[in-house]
Structure I
Amino acid sequence: MENMKEIRVPRIEHQAKSSIHDVKEILTQHAELHSIEVINWPEFPYRPDVEFRIAHVGDALWLVFYVTENHILARQTRTNSATHLDSCVEFFIDPRKDGNYYNFEFNAIGTIHLAHGPNVRERRFLDPDLIESQIITYSSLGDQPLDRKNGVLSWDLSVIIPASILVHEEIEDWSGTIMHGNFFKCGDETDTPHFLSWNPIQTERPSFHQPTFFGRLVFE
């Protein structure tokens, strides 16, 4: 595919038990910054400042998103609720590169939305109990709902995603795999709706559920 970006996802040799509070500092030392900055739909020109770092420790993927935006909204607190309506960062990944992807969506207080399928209409949500027991999030904003904070505001979100949450695969270790994926920032019901991506999307209307436009993730 034309315009397919690539990230080489470094492996970090971290022997201690993974703590969500260590992720941000360790990734700062070992993983480069990437930007979520592509405006794919001109009718939504607002571009908050959004970057991320990504690495893995074998059995777990580590992510940190860094966001500076003018409007924060974080109402959703229930797992698999409509986090995209809030200030939201997202990570979609297609392990088999066959169009079936997992959409990990996180609002600004770390509420998780996770489903799997070939498109937005045919996805199936993962069990909330499984999500809550395996994925760990930590937001600099805390975990309590926020209703429309305005101004120039910054927040970051750390995430640990174990390979075992990819329930339709047989992957115990991220090492040596090549997958397709994309990273996003949105906020459908914020005061300034926006839809940014890492890899460009060429569709008429805003839609992140486009595995055709994923980039390449090479896990070292």
Structure II
Amino acid sequence: MPSWCGPSPTAVLMADADQPSPEVVGARLGALRERFGDVEIVAVTKGFGPWAIESAVAAGCDAIGENYAQEVLAKRDVIERLRPEVHFIGQLQTNKVRQIAGLIDVWETVDRPSLVDELAKRVPGARILVQVDTTEQPGKGGCAPAEVPGLVSAARGAGLVPVGLMAVGPTGAPPEAARPGFHVVRALADSLGLETCSMGMSADASVAVEEGATQIRVGTALFGPRPPRV
């Protein structure tokens, strides 16, 4: 299966038998806000059905994160009805931009000039985050730290609006292993005068916030275990 593919739309809509109630999601979100203060929380609804978007918005979280173009399209109805701020946080092939351009508010995984060019063509003026590769693990995406200033400059020159940087911690490692990479990303954001630093997920959010994250992306901490992909 190509890396951009997620579960089929049918799987997305049907695989949530153990979903928590909106009240439970709201309580979990409240606990995260109490713990992390003013850090923005993006509710990662990937792999969950439309109920997760409903619950997040009902709880007062107006930013959601999706990883796959196919899932975004499967959830079009609830996105258009509730109008959350939709962040695309997965790797993205350029040929998928056109399909979801009208549904995405923030593109968080911009990591190469070809994607900059496609976004500038399809969604001029789009808000973006440049993804930084801090792990060198295959499949994570991101550009090398040394390439970040040039890509930010290219994005601005193309008419996009770089608002920050984004990073993903290492897979299969303790949370503390993410600290050096997060430190590098925070320093880069500061040197470039970028406001948003999107780092940390459910497992390593604490480390990310300690290293200066202004935004964390959490899914299982709000919605519980993600259903298996079909």
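If you work out distance in nm of label points 7 Å out along Cα→Cβ at positions 68 and 204 for I, II, which one comes out largest? Don't skip to the end; give the middle numbers.
Numbers: I: 3.8; II: 2.3.
Sorting by distance in nm of label points 7 Å out along Cα→Cβ at positions 68 and 204 in descending order puts I first.
With relative contact order in percent (Cα under 8 Å, 6 or more apart) computed per structure, which member of I, II shows the largest figure? Walk me through the intermediate numbers first.
Values: I: 29; II: 20.
Top value of relative contact order in percent (Cα under 8 Å, 6 or more apart) goes to structure I.
Taking distance in nm of label points 7 Å out along Cα→Cβ at positions 84 and 164 from the coordinates of each of I, II, which one would give 1.6? Considering all the candidates, the number was obtained from II.
Given 17.8 as the derived value for mean count of other Cβ atoms within 10 Å over residues 36-43, which of the supplied structures I, II does it correspond to?
Values: I: 14.9; II: 17.8.
Source structure for this number: II.
Largest in mean count of other Cβ atoms within 10 Å over residues 108-115 among the labelled structures I, II is structure I. From I, II, which structure was distance in nm of label points 7 Å out along Cα→Cβ at positions 28 and 212 = 4.2 calculated on? Going label by label, the one that fits is I. Of the structures labelled I, II, which one yields -11500 when helix-only ellipticity at 222 nm (-39500 (n - 2.57) for each DSSP H run of 4 or more, over all residues; to 500) is computed from its coordinates? The read-out comes from structure II.
Any read-out appearing in this document is the output of simple, stated calculations on the displayed coordinates, not a laboratory observation. Treat the numbers as computed from the prediction; the structure is a model and nothing was measured. Cβ atoms are built from the backbone, for glycine too; each structure is taken alone.
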